[in-house]
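Structures are listed in the sections that come next.
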Structure P
Amino acid sequence: MSPNLGALAPASPSGPSLARQAPIGIFDSGLGGLSVLRAVHAMLPAESIVYAADSRYAPYGARDADFIADRTLAICSWLVAQGAKALVVACNTATAESIALVREKLSVPLVGVEPGIKPAVQQSKSRVVGVLATQVTLASARFQALLERHGGDCRFLCQPGHGLVEAIERCDVGSPDLHARLQGYLAPMLEAGADTLVLGCTHYPFLDAAIRDIVGERMTLIDTSVAIARQLERVLGQNDLLAAPDASLSIPRFCSTADGAHLRQMALTLLHIDAPVERVDIPSRRTATAPQAA
């Protein structure tokens, strides 16, 4: 993938043209949002991007709801301060726990993510669907509402992906230990007749090859990153914020609350973008006085 993304605009655009050239802010607890960045880049190549990874506190799936909401609001507010014209909360866990709060507090257009229950129901022929997501996402009211609204006559086998985000954050997408863990999660789904697997965390598309090694063509994998990019395009268009096609070109701006080494490695390995990662300090109510891990 060629890193042809628009250059960053001033933090406070003073007119419609500058507003359109301002960056999109993409936020994830760690590296998973790179799968969304990849889809946004492919669909909206003229847009500039600021990507913020809260890797110091990842994974969010093991955090309490208040912590997740606190960090999500703090980082989204920081992205707005960097001049973001729109935000993508590219984390299922953060969306499930925090999207309503962020919409209430911030005025910029906002796109969240959610597991692809609706497309899974549309594609499943066996009417048995596997869902791989974090424990927080699976337990959230937002996820339960998705099942009630779109679940239809399907049977859902919901599996918390314990350890998967941590592996990806270490840039492990294919070790024997990872394969064994995935085998334990996916084998019962296959035995129960599942023909569709919802990847309910933006980290999980980076496990596509490892999952395919186990399930072959017996399951259709549902990755919603393309749908997120389409929704972002619609939202930008509705708000007259789409970048001009002849925008000056630049690589994304990558920021991390940790040292950024894994973020840079994953961007290079999976997106073919070699860019520096800025280490940023984004304090919040729950972390302002907490010891900061290196």
Structure Q
Amino acid sequence: MESHHHEHTHRITSLNKAFIIGIVLNLSFVIVEFGVGFYYNSLGLLSDAGHNLGDVASLILAMLAFRLEKIHSNSRYTYGYKKSTILVSLLNAVILLVAVGIIIAESIDKLFYPVAVDGSAIAWTAGVGVVINALTAWLFMKDKDKDLNVKGAYLHMAADALVSIGVVASGIIIMYTGWSIVDPIIGLGIAVVIVISTWGLLRDSLRLSLDGVPVGIDINEIRQIILDQPGVESCHHLHIWALSTTETALTAHIVIDNMERMEEIKHLIKARLEEADIHHVTLEFECEGVPCETENDCF
């Protein structure tokens, strides 16, 4: 168990560097994009800048959560602050959905009251956004399947790159046709992309916040893994939940045929559960019809 803890801490340290680089790059671009969008009255750029600003806030919160996760447990918080990573992922999803509401309202207003915009300025500015968002997404690509916050950061940045491509296209269309109505249409398109990319994050983070079984873990398969071990007769009171966006816990009562084999069976079960990426396991062993009577029987 100790070696797993050190490996996890090392990965978080490397991710902190990725978060810092991503925050600096995107915050710099947001300032530029807001300025250009405001100067040229482009809703597409302003919407994209607002979305990027939400992503900057998400990156900052996610990095803060990772640092809180490394704080040791204490008498008040016996699991430390691991759960903060889940709460941050939920907050990030809410922030993005609020941004969607603002973008939709502004886009509808511009559809009814279109304003002339400079297509060339939109295309060049959004083009820079494509590069920055793609680079930031690349920073998180290798760890996106290991943590919900990292997955959120990757999906948001990848979606931003696609959105910026759409803004580039709108700028080119406006530049050659003068159809300024394309700008609010792109704004609505951005809102749709945000909703699609955020929905999974909202669903998963809400599920973990309610101590649901983490995505990717089938409780029936885990139960079968336990039942398949030699000497195990049945399993009940099985609970699986997330301690953080990267760590999963399990508790269960295991009925075995011989209490003298308890240590052997315990190690077999824990080894198989670790293969299923469940590392925080608490098992209580019982014989058929006879619950364990001493403290040493509960692990």
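Key figures for this structure:
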{"quantity": "Entry that produces 3.8 once distance in nm of label points 7 Å out along Cα→Cβ at positions 43 and 147 is calculated, selected from P, Q", "calculated": "Q"}
{"quantity": "Answer label among P, Q for the case where distance in nm of label points 7 Å out along Cα→Cβ at positions 19 and 195, calculated from the coordinates, equals 4.8", "calculated": "P"}
{"quantity": "Identity of the structure behind 21.2 (criterion: mean count of other Cβ atoms within 10 Å over residues 179-186, calculated), options P, Q", "calculated": "Q"}
{"quantity": "Comparison of P, Q by relative contact order in percent (Cα under 8 Å, 6 or more apart) - largest value held by", "calculated": "P"}
{"quantity": "Among P, Q, structure where volume of the Cα convex hull per residue in Å³ as derived comes to 134", "calculated": "Q"}
{"quantity": "Given 30, 23, 14 for semi-axes √(5λ) of the Cα gyration tensor in Å, for residues 123-274 alone, calculated: source structure among P, Q", "calculated": "P"}
{"quantity": "Which of P, Q yields 28.5 [mean count of other Cβ atoms within 10 Å over residues 27-34, calculated]", "calculated": "P"}
{"quantity": "Source structure (of P, Q) for helix-only ellipticity at 222 nm (-39500 (n - 2.57) for each DSSP H run of 4 or more, over all residues; to 500), computed value -23500", "calculated": "Q"}
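FYI, it's all coordinate maths here, none of it is from the lab. All figures in this text were calculated on a predicted structure; none of them were measured in a lab. Cβ atoms are built from the backbone, for glycine too; each structure is taken alone.
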